[in-house]
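See the structures that follow.
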Structure 1
Amino acid sequence: MDTAIPRRVEVFVLADDYAGMTRGLLAQHGVSYLVKATMEEGSEVTVLFDTGYNGEAVLRNMEVLGLSFDDVDYIVLSHNHYDHANGLPTLLKTAGRKRLVPVIVGKGFFHRSVALKPRLRVLNHEWTREEAEALGARFIEVDGRLDLAPGVSIPGLIGLGERLGFENNSTSYYIVANGSLVEDWVSHEVSLAVRSRKGILLLVGCSHPGVASIARKASSVLGDRIHMVMGGFHLVDADEHRIARTIQALRELGVEKVVAGHCTGLKAEAMLLQAYGSDFTRIHTGLSVSI
């Protein structure tokens, strides 16, 4: 039996834009998922994927769901936008500096990012690296594959040349560097891949590099097919052609189940539902998924 594949994987949604028909749970514009991977011998690895914008809401939902930040072994921040990373300090404070917490980010995470339309706005989290480190964060910047535990991996960054053509679109975001603006392709975004008996469970934050490109890279790096993709697909402003191409690419990659929310958008969710039927799930706070 391959001990590199967890025998059970559970994902709990702690933050999403939609609360669903759940009692006592809070929604917010943001993403946070708690992942528990149980190994064959019974040990567990717990990863917090993104921290939402409001860390207090994340902690509240953890409490309601019977979960604890004390069990978190790693934090993975998919990218540096406020709705995915801003809650970090609040969560770190609950540890009370009792322990150092590894925080995995993509290389380039600490660049200052802005959007110019419809108005100038800063996209980043509100905390500084120094502030987070003072609270116990120990940042690990990655560009290639990083294995957190057997069967639990960061597949690595997606280069511009690795993106599928229909996903290689301008973001309208910019990095502030040396007094000038450089287009920000959000190339520092990372995903989290957890292997299972059915294939890879792939968690994505906002899929700025393209959800199909991310899935293709994860499948190639880990040498396994994608069973499920879960997270924000960033298709909220996409036209029907782009959405259809995305669905086609996911199908060609063998993706069997899609669990989408946050920045996916109503039109894309409707088309995903039509394509995947009962194998499509709309994310809401409090949702749990297990393989």
Structure 2
Amino acid sequence: MRKTKGISILSLILCAFLWSSGGILIKLVSWDAFAISGGRSLIAFLSLLVIVGKPKFTFSFDQIMASLMYSATMILFVFANKMTTSANAVLLQYTEPVYIILFSTFLLKDEKTSFLDILVIVGVFGGMILFFLDDLSFTTNIGNFIALLSGISFALTAIFLRRQKKARPIDSFMLSHLITFIVAIPFMIHAGIPSASSFVGIMLLGVFQMGIPSILFAWGIVGVSALSSALITMLEPILNPIWVAIFIDEYPSPRAMVGGAIIICCVTVRSIFKKT
């Protein structure tokens, strides 16, 4: 059991590391958000087909919901990256643990929300407010709001995947990539043939930023709680802004950095004092 949990934690750490490349790769692709999501999911689906083989679609309630929520997460996150800074997009998405705390009682029948949970929720929402206090354009604020929505859908993804721990969570990922690709086909056609750099970006997004991490997350989620999976993958919002700052010279505002630090600290403190 301990060995299985160790493998799950390592899988989630590697998953977060690969996920963190999303911010910089999305910025390098000239397509619009829907086209990027579709192209990335097509490559991810094909890579998963090669690595894990034919999926087993049961179309159970949990599988469908996990697939739809993850598809929404992928699309919303790309939109957020196009409309606000990569740091804002990923930090606001990682309000996810708060929503897991709120939803788990009803969907996972985990322990009830405690006073510490309430303090964490208040702290996280306080950190979120700082993102919207900057003198930002309407587009940037919309991007921030979309990033928040991606956090909600990401939380629901983790919960419905966790409910499938006796099944094959990877099948939900494959179905979500298929759904995203089908929805995005008209936008991909409209976007036209990508440039050489955009093509390379799409390939990297599909295989290394989305395909392989899907396998790692599916392995990881069966050995730890939904909340633990969210906390372990907090490595992504730490690394994502670093890659973007190094390679694209894009930096979050001071307020956004403080808000992000508050969010990360709150969920980390919660994980230290509560073993769930």
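Each reported figure results from applying straightforward, stated rules to the coordinates on display, with no laboratory input. Model, not experiment: these values are computed from the prediction. Cβ atoms are built from the backbone, for glycine too; each structure is taken alone.
Match the computed value 43 of relative contact order in percent (Cα under 8 Å, 6 or more apart) to one of the structures 1, 2, and report its label. For relative contact order in percent (Cα under 8 Å, 6 or more apart), the value 43 is produced by structure 2. Given a value of -6000 for helix-only ellipticity at 222 nm (-39500 (n - 2.57) for each DSSP H run of 4 or more, over all residues; to 500), point me to the structure among 1, 2 it was derived from. Computing helix-only ellipticity at 222 nm (-39500 (n - 2.57) for each DSSP H run of 4 or more, over all residues; to 500) on every structure in 1, 2 gives -6000 only for 1. Consider the structures 1, 2: one of them gives 4.3 for distance in nm of label points 7 Å out along Cα→Cβ at positions 130 and 250 as calculated from the coordinates. Say which. Label of the source structure: 1.
For which of 1, 2 does FRET efficiency 1/(1 + (r/R0)^6) of positions 50 and 266 (r between Cβ atoms, R0 = 41 Å, to 0.05), calculated from the coordinates, equal 0.55? Here the read-out was taken from 2.
If semi-axes √(5λ) of the Cα gyration tensor in Å is calculated from each of 1, 2, which structure is the one that comes out at 25, 24, 19? Of the structures listed, the value fits 1.
Given a value of 134 for volume of the Cα convex hull per residue in Å³, for residues 114-233 alone, calculated from one of 1, 2, which structure does it belong to? This figure was derived from 1.
Among candidates 1, 2, the computation of distance in nm of label points 7 Å out along Cα→Cβ at positions 218 and 242 that gave 2.9 used structure 2. In this comparison of 1, 2, the computed figure 15.8 for mean count of other Cβ atoms within 10 Å over residues 58-65 is attributed to 2.
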